[in-house]
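None of the figures in this text is laboratory data; all of them are computed from the coordinates on show. Predicted model, so just to flag it, every value in this text is computed and none were measured. Cβ atoms are built from the backbone, for glycine too; each structure is taken alone.
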Structure I
Amino acid sequence: MFDNSIRFAMAQIDTFVGDIQGNSDKVVRYCAEAAHHGADVVVFPEMSLTGYPIDDLTFRDSFRRAASDAGRRLASRLQDVGLGGLTVIVGTLGLGSAAAQKGKIWYATDHNRLCAIRGGEIVATYDKHFLPTYGVFDELRLFAPGDGVTVLDVKGRRVGVAICEDIWRDGGTVAKLANENLDMLVSINGSPYNAGKMDTRYNLVRKRAMECGAPMMYLNQVGAQDDLVFDGGSFVMSPDGTLLEQSPQYREDLSYWTLPATESASLDLKQIDDSRSDCAELGCLDEQMYDTCVLGLRDYARKNGLDKAVLGLSGGIDSALTATIAVDALGADNVWGISMPSRFSSDGSKTDAEQLASNLGCHYATEPIDDLFDAFQKRLSLEGVAKENLQARIRGVILMGYANRGNMLALDTTNKSEFAVGYFTLYGDACGGYAPLSDIYKTQVYRLAKWRNDEAVRRGETAPIPQNSIDKPASAELREGQQDSDSLPPYDELDAVLSAYIEDGDGRADMLSDGFSQGTVDTVMRMVDRAEWKRRQAPQGPKVSSRALKHDRRIPVSQHFQE
C-alpha cells in the first residue's frame, strides 16, 4: 500500500540580510541533512534567501534581481547535488510588475514571496497578502500585496501555505484555505520576540489550525538583525490545540514531524523523530528575556565583523548585568571591563566591579579619571550638571579609545527606564555601538540579575553578579552622596508609569484614573517627551518589549501635546 505520510523537516535557521549566496549555501546544507533523515519536505523561514527584514535593499535594482533569481538558482543547485526529490519551501523577494500595480494605493511593485521547489524547478509560488505596517514593520512601503491562495500537492496530500502576517489577520488567506480540504497548513515566519510572544503564537495557531481543520506548522526565523531578535521556537499544533512538535528558542535547529498516513491513528500523539525524546522545553519569561539580550548582542557583533566588546564597570547593577550578558554572548576572553573611578566613587563600587570581573573571568583594567577631569576643569571651570556630565564624557572617551584600539564593540549600559526619561549623558555613559539593556526597565534589570545568579547556582557555578551590586541604592556617583532617587521617582513607581505611558499608550487622564499620583504622572510624561532628541542619538539594542523606544514609538522631537 502506498504510504502517503509526509515527513517534514523544520529548518529553523539564522540568516544574514543581503548574503544571498551564504543563505543559499545554508539552505542546501540543511536540505542535505534533512534528506539524510528521510524528510519529504523541508521548510525554511520567511525571506530565508535574502535575510529579513531587508528594508530599503528592496529598492536596489541589483539586489532585486539577485534575490528574485535566487530561487531558480537554488532549485537547479538542489537538483545537481541529488536533492531534487525534496519539496523545499523557502522565502525570497519576487519581482512584480509596475503595470499590475497601476492605480493601486501602494507604490511598491515587488513581493514578499514563498517558493516551493522540487525536481529542479520552482513548482509554485505564493505572495504575502497582508503587509504589516506598524511597530517595527514597514512592509506596505516595501512590497505589493499578493492575492489568491496556494495549495501544494505532496504525495497526494494537500498542503496550504501562508507567510507570517497572513495568519494574524482574520479573513484573507486562512479563510480561503479553510475551504480547500487541507491535510496540513504551513506558515513561514519572521516573527521577532517580545515578552509573552510564545503564548500569543500558540493561541493564534490553535485558532488557525481549528479553522482549517488540519495541523499547522509555525516555522520561525532565529537570530538577530540589528535591534530585532527572532527567537525561533517553531512548532506544530493540531486543530484541538495539542502541541505536536516544539523546536527550541534562540538557536538554529533542524527537527522533524510526520504527518501520519491517511489510515493512521489520531494526531493527538506526538509524532517526533526518534532522536528527540520530547518537545523542547521553553524557558521562563525571565530566561527568554535574558536569552533575547544575549542572542541580540552575539549576532549584532558577529554580523558586523566584531568578536570583542568593552564596557565600563561602575560596580552598579546595570553594568554588572550588561557585562554578564556580554560574557555569555561572546565569551569571557572577548570582554574587557574598565573601571574608571573618580573622587566620588565609593570603595564598595570599586570592589564590586573588580569582584564581578573576577567572577566572570573577563579582562579587567582600571583607568582613574581624576587627572583628566582636573585638566578639563582647569580650562572649562564647569559647574552643576555640566560638571557632572564631564565625568561621564571622559569615561566615554576612554571606552571609545579602548574600542578603537582593539577593534571592539563599545557597550552602552543604559536601561530602558533611564533612556525613557533621559537620565543618561550623551557622548558619555550613552556612548557605544550597542545597548543590551535599552529595552529592559530598571525593575526588570534587578529581576534578570537575580534570575542569572540563581541559574548559575543551579548549574553549580559561581553567581556572577555581586550581591552588593543588587542590594545597594542606585547611583551615578557623579557627586558626593548622589542617588538616582534624588532625580527620579522610586523605580517601581517610575516603571509602572512608564509602562502605562509607553507600552499601553495611556494618556494623562487614563493614568490619573488608574490611581497614579498627578505629580509623578506629570513629571514622567514631561521627562519622556523632552528626552526624545537624546534617544534619537543613543545606540540601538535588542527589542524585548511590545514597544521599544527607538523602533516602535515614533514621536516627533518638536511637539507640544501633553495630555
Structure II
Amino acid sequence: MQTLVDELLAGWFRHYPVLATELGNHDHDAEWPDLSAPGRAARLAFLAEVEERVTALDTASLSRDEQIDRRILLENVEAARFGEETLREDTWSPLSYVYLFGGGLFGLLSREFAPLPDRLRSVAGRLRGLPGALDQARLTLDAGGPRPVSSFHTEKAIATIGGVADLARAAATEAEGLGDEALSAEVREAADAAVEAVEAFRDWLRDDLAPRATGDFRLGPELYAQKFRHALKTDLTPDELEQRATSAFAQVRGEMVRLARELWPTWIGDEPMPDAERDLVARVLDAIAADHPQASELLDFCRAENERIEAFIRERDLVGLADEPLKIIWTPPFLRAFGGAMLIPPGPLDKGLDSFFAITPPPDDWTDEQVASMLREDNSRMLRLLTIHEAVPGHYLQLAYSNRTDSLVRAIFQSGVFAEGWAVYVTQVMMDVGYGAEDPALMLVHWKFYLRAITNTMMDIGIHAGAMDEDDAMRLMVDGGWQERSEATEKWSRARLSSTQLCEYFLGAVEMTELEAEARRRAAGQGREFAYRPFLESVLAHGTPSTPVIREILFGEAAV
C-alpha cells in the first residue's frame, strides 16, 4: 500500500501546491494551483482516481494500520470532492484567495527549510505567477457559481488583501539584504508586478465586485449540514451537537455562579451580592479582568507564562515535552481577519522547524475604548489559559508529536476536531491536576474560556443553519458568556467567515473527554490505576486523525 500512498500524495501535492508547501513538500514551491475551470476539472478527475484506487484495495490483505490509513484517505477525498463540486468557495468568497495567496508566500518566507536564496527563488516564481492567478480569481468570481458572491467575505478580502502585497515587499527587502544583485533584481521585478496586481485586484473588489456582491454569509441548513459532516467527520448532526452545547451551557454557567459567590469577598469585599446571577458573575469577572498586561507586553507575558507551564508539567510528569522550536510572534497581517491567537505550525514533512504562536494586536484604527475592552477580555488569567491552549501542552505540543508519526496519511490529513478538541481538553486536564490552584480566580476564568467554546458552537450552528443575527449573537456571548464586547464583535465576524470551524472546540473536547473516560474504565476493569502520561502520549502518538479514528486505534474497534 505504501507505493500507492506515495503515488497519490505526489499527485495531491501537484494539484494543491500551496498545501504541499504548508505540509513540507517543496517540489512545487514556485507554483500556484490552476484556478481555471480546466484546473478544477483536473483536480476532480484526480480525486475520482484516488477514490477508485483506494476503494479497490483488498482490505483483507491490509494490516490494521493500513486499514486505518485507507479510511482516512477515503474520508478526506470525499471532503475534497465536496469542496470542489458543491461548496465552491472560490466562486463566492474573495477572502479564500487572500488565504491562498498569503499562505503561499508566508510559508516560503517564514520557514527555514532551505537556504534563504533558494526559498526566495521559489517566492519569485510565485510572485511572477500571482498576476495571472489573480486574473483567474477575478474570472471565477465574475462567472459566479451555486451561490451569489458574499458581500461580507468581499468586505473582509478588501480589508486584508494588502497583507499579500506586504509579503511581496518583504521578499524584495529580504533579497536586497543578501548582496546577490541578480537574485535581488529577480525578486524585486517579480514583487513590483505582484504588488501592482494585488492593488488592482483590491480596486476591482472595491469598485466593481462589492457593489454587486449581494450574497449572504450564511450557508443555509442544507449546505451547512453537508459541510458539517465532511469537515468535522462526526456522526452527530448539527441539531444533536447544538443540544449537547445547550446542556453544557447551563451546567458551566451554574458552576461559574458557584465560584463567583466564593470569590466575591476576595475580589469585591463587603458589598452585598446582587440577586441576579448574571450580575454577580459579571462583577467578579470584571474585577479580575482589570489585571492585564498592556498591548505592547502581550508577547513577553505569554513567553514567560509558557516557561512556567513547562516547569509545572515537568514537575508533575504529566506528558513529555517537545524540543522543536516555538516562537511567539504577532499575527501576520493577512491572517488578522480571524483576530485572536493561533498556532502556525511547520508541516509534517518539515522536521525541526519553528512553530509560531501568533497573537493578534489591537487594530490600528481601534479606539482607546476598544483596545481596553480587548485587553480586559485577554486579561492575565485568560492569557495563561490561552498559552496552554495554543502552546504547551496544547496545539504546539500536539502538532510536534503529530509530525513524528510514521504514517504520512495521518500526519498530512489532519482533523481540526482532534487538534482543537485536544487543546480544549488538555486545558481542563491542567486544571484538574492543579495548575494555578493557588489562584482560585483562574478557575473561574477557565470556565469562562470553556464557555466560549460552547457559545462558539451554538453561534456557528445558529448563524449558518438558522437565522441568528448580530443582536442574538451578542446576547449569547456578552450576556450569556460574559465576554467583553470587543471579543464578541470579533467572534461575530469570524463566525460569519468560517462555518463549522467554531464547532471543532466543543465537539473535540467532548470526544476527547469520552476517550479518557473509556481509558479509565478499561484501567479499572484491569485492576490498574489510570495515569495521565501514558494515556496522553498514546493519544498524541498517531498524528492528527479524526477522533473516531483515534478511538479505533486506541481501543481496537473495527477500522473498516
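Structure data summary
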item: Value 70, 62, 50, calculated as Cα extents along the principal axes in Å, assigned to which of I, II; result: II
item: Of the structures I, II, the one that 13.1 was derived from, the read-out being mean count of other Cβ atoms within 10 Å over residues 175-182; result: II
item: Read-out distance in nm of label points 7 Å out along Cα→Cβ at positions 367 and 511, computed value 3.7, structure in I, II; result: I
item: If FRET efficiency 1/(1 + (r/R0)^6) of positions 215 and 239 (r between Cβ atoms, R0 = 25 Å, to 0.05) is computed and equals 1.00, the structure in I, II; result: I
item: Identity of the structure behind 5.0 (criterion: distance in nm of label points 7 Å out along Cα→Cβ at positions 127 and 551, calculated), options I, II; result: II
item: Of the structures I, II, the one that 0.40 was derived from, the read-out being FRET efficiency 1/(1 + (r/R0)^6) of positions 55 and 487 (r between Cβ atoms, R0 = 35 Å, to 0.05); result: I
item: Ranking I, II by FRET efficiency 1/(1 + (r/R0)^6) of positions 263 and 415 (r between Cβ atoms, R0 = 30 Å, to 0.05), the structure that comes out highest; result: II
item: Identity of the structure behind 1.09 (criterion: Cα Rg over 2.2 N^0.38 Å, for residues 95-230 alone, calculated), options I, II; result: I
item: For 11 (relative contact order in percent (Cα under 8 Å, 6 or more apart), calculated) the corresponding structure among I, II; result: I
item: For helix-only ellipticity at 222 nm (-39500 (n - 2.57) for each DSSP H run of 4 or more, over all residues; to 500) computed as -11500, the structure of I, II it came from; result: I
item: For Rg and Dmax of the Cα atoms in Å, for residues 311-542 alone computed as 18.2, 61, the structure of I, II it came from; result: II
item: Test item: mean count of other Cβ atoms within 10 Å over residues 319-326 calculated as 16.2, pick one of I, II; result: II
